[in-house]
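Read the figures in this text as sums done on the coordinates, not as results from a lab. Because the structure is a prediction, the values reported are computed rather than measured. Cβ atoms are built from the backbone, for glycine too; each structure is taken alone.
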Structure 1
Amino acid sequence: MKNENPLVSIIIPVYNASTDLGRCIASARKQSYDNIEILVVNDGSTDASLKICNMYAAVDSRICVIDKANGGVSETRNIAIKQAAGEYIQFLDSDDYLAENATQTLVERALATDADLVISHYYRVMPEDEGGEMTALGFLSRTDVMNKEEFARELMDEPASFYYGVLWNKLYRTEILRKNNILCSEELTWSEDFLFNLEYIRYAERFAAVSTPVYYYVKNRKSITHTQIDLVNLISTKAKLFTYYKELYERIGLYEKYKPQIFKYLISTAEHKYGKTQKLHL
């Protein structure tokens with residue numbers, strides 16, 4: 001019998017995030033869907049992040065704080081993935097925050113469609129000194145359930161987009177992750193999210209989308225995308241990911257048909273591939 005109230009594990013990797021961490025954790029605590037556990041993993045922060053994590057854990061039994069030596073965001077997420085007790089996993093970055101109905105929206109869609117992956121629109125929030133503009137972004141507005149081939153065809157429209165590449169606008173079935181040993185690559189310092197998703201798509205069978213934005217992605221000038229990606233790093237990483245891209249489409253028999261689009265990935269820049277937009281203001 002299908003569980004109509006499945007536990008969801010919300011994973012928050014934390015590294016020197018004290019400025020925004022309170023807002024982030026509070027948004028997880030305030031979810032309208034309350035059958036959640038919040039796994040907050042402190043990755044050797046040297047600021048007040050661990051104290052903030054422990055403060056919230058002291059007042060909310062759903063929060064589990066894991067403290068570890070610094071090892072990078074992939075290692076941090078992997079520790080939480082291995083410990084997660086939820087039937088589904090949701091990711092949240094420490095400088096971002098969730099809409100109050102985020103988890104409920106994703107879970108309701110998953111239950112209604114029996115989808116292995118649910119993907120949603122999101123908000124991009126610009127820094128206040130750049131006007132603080134908030135824009136609703138995303139691609140899929142389909143209300144039907146997609147199989148692997150259909151979802152793969154949609155992906156080809158924007159092969160390097162944030163919408164498809166990141167972890168935080170999606171809901172994952174934990175059983176698929178465990179059964180196929182899908183974890184974040186600890187070798188890549190950039191685009192490890194995309195590799196994770198390519199691996200997951202390989203084993204998932206049913207896909208569903210929601211056009212309601214449920215996540216607030218806060219543009220951060222200090223992120224890896226802005227500080228550690230140079231041309232050499234970009235080309236090297238994309239070359240590695242291209243192999244996985246090619247293998248996925250060969251596996252489902254679509255490589256020859258979509259070869260031009262897959263090669264397009266090599267020259268696309270994810271940072272600028274946001275999708276249909278609706279401008280709002282904070």
Structure 2
Amino acid sequence: MPIIDAQVHAYEADHPGRPWAAVLTGPPSANGDEMVAAMDAVGVDGAILVSAYTMYRYDPSYALEVQADHPGRFALVTPFDAGDPAVGEKVADWVAKDGTVGIRLLLAHGISDEAGDSGVANLLDAARRHDVPVNVYCTERHAQVADIAAQFPDVSLVVDHMGLVQPFHPPAPEDGWAELPKLLALAKYDNVSVKISGAGTLARTPFPFADIHDPVHRIIDAFGVARCMWGTDWTRAMELLSYEEGVEAFRQGDWLSDSDRAALMGGNAARIYGWSPGAV
């Protein structure tokens with residue numbers, strides 16, 4: 001089973017031709033070649049590349065360039081502005097491009113939707129028409145995801161980063177899993193899956209981060225392993241752990257069965273996104 005990282009961000013160094021809107025925690029550059037080198041070093045076959053909103057807002061042009069250069073290694077997700085009256089047409093254009101496998105709805109961190117619920121509905125309607133998964137960035141907004149899941153039961157929703165507040169800088173918070181019951185409540189919606197991405201950033205113990213095992217098992221038990229995916233959230237997580245540690249924390253040890261590990265670290269992403277590494 002190929003190993004698929006369900007969440008990475010690639011970006012080039014800031015320059016006038018494609019200036020950053022803001023600075024994301026990470027190195028000055030994490031371009032496509034650098035991301036592939038990091039994956040190769042630890043045996044990760046492919047990744048879901050999420051266009052970096054912090055740097056590029058709703059412009060996915062750099063992610064498209066990376067995928068064109070490495071078509072067998074990356075599949076693409078990009079955020080959309082739910083307040084854009086043309087969001088339906090833009091989603092249609094996106095899903096027609098090579099390598100695209102999902103869209104992203106941003107509900108958290110002060111990112112506003114000027115169109116309110118009607119804008120979110122327009123975006124979800126477009127996702128339903130084009131049968132494309134919606135990755136939902138919903139930190140501390142699990143209740144809003146529940147409303148969306150109930151309203152759009154035939155749209156595949158993927159909760160980014162478990163919907164939990166995750167640190168950008170050490171130390172990890174003492175109560176990083178406090179909102180976990182709110183995530184687990186979403187398991188009753190069959191159309192909701194979860195990215196167990198960035199979990200290592202919530203560890204309070206050193207690598208291999210044994211203190212994340214119990215909450216991860218609680219997620220798997222609630223959702224069933226088939227609705228869970230592993231991801232590193234690279235490069236946002238780099239100040240708290242290395243890419244290798246983000247991979248090996250899930251690949252090492254006997255805390256996951258071989259079948260659960262294969263599903264979590266690749267099989268489910270391939271099924272949910274309809275993509276596998278090497279498929280050009």
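If distance in nm of label points 7 Å out along Cα→Cβ at positions 55 and 207 is computed to be 4.1, which of 1, 2 is the source?
Of the options listed, only 1 reproduces it.
Looking at structures 1, 2, which one was volume of the Cα convex hull per residue in Å³ calculated from, given that it came out as 117? Derived from the structure labelled 2.
Each of 1, 2 could give helix-only ellipticity at 222 nm (-39500 (n - 2.57) for each DSSP H run of 4 or more, over all residues; to 500), but the derived value -12000 comes from 1.
Using the calculated result 2.7 for distance in nm of label points 7 Å out along Cα→Cβ at positions 39 and 215, pick out the matching structure from 1, 2. Here the read-out was taken from 2.
Once distance in nm of label points 7 Å out along Cα→Cβ at positions 31 and 63 is calculated for every structure in 1, 2, which label goes with the largest value?
2
Once distance in nm of label points 7 Å out along Cα→Cβ at positions 119 and 175 is computed for every structure in 1, 2, the highest value turns out to be that of 2.
If you work out mean count of other Cβ atoms within 10 Å over residues 87-94 for 1, 2, which one comes out largest? Intermediate values should be presented prior to the final figure.
Numbers: 1: 23.8; 2: 17.0.
When mean count of other Cβ atoms within 10 Å over residues 87-94 is computed for each of 1, 2, structure 1 gives the biggest number.
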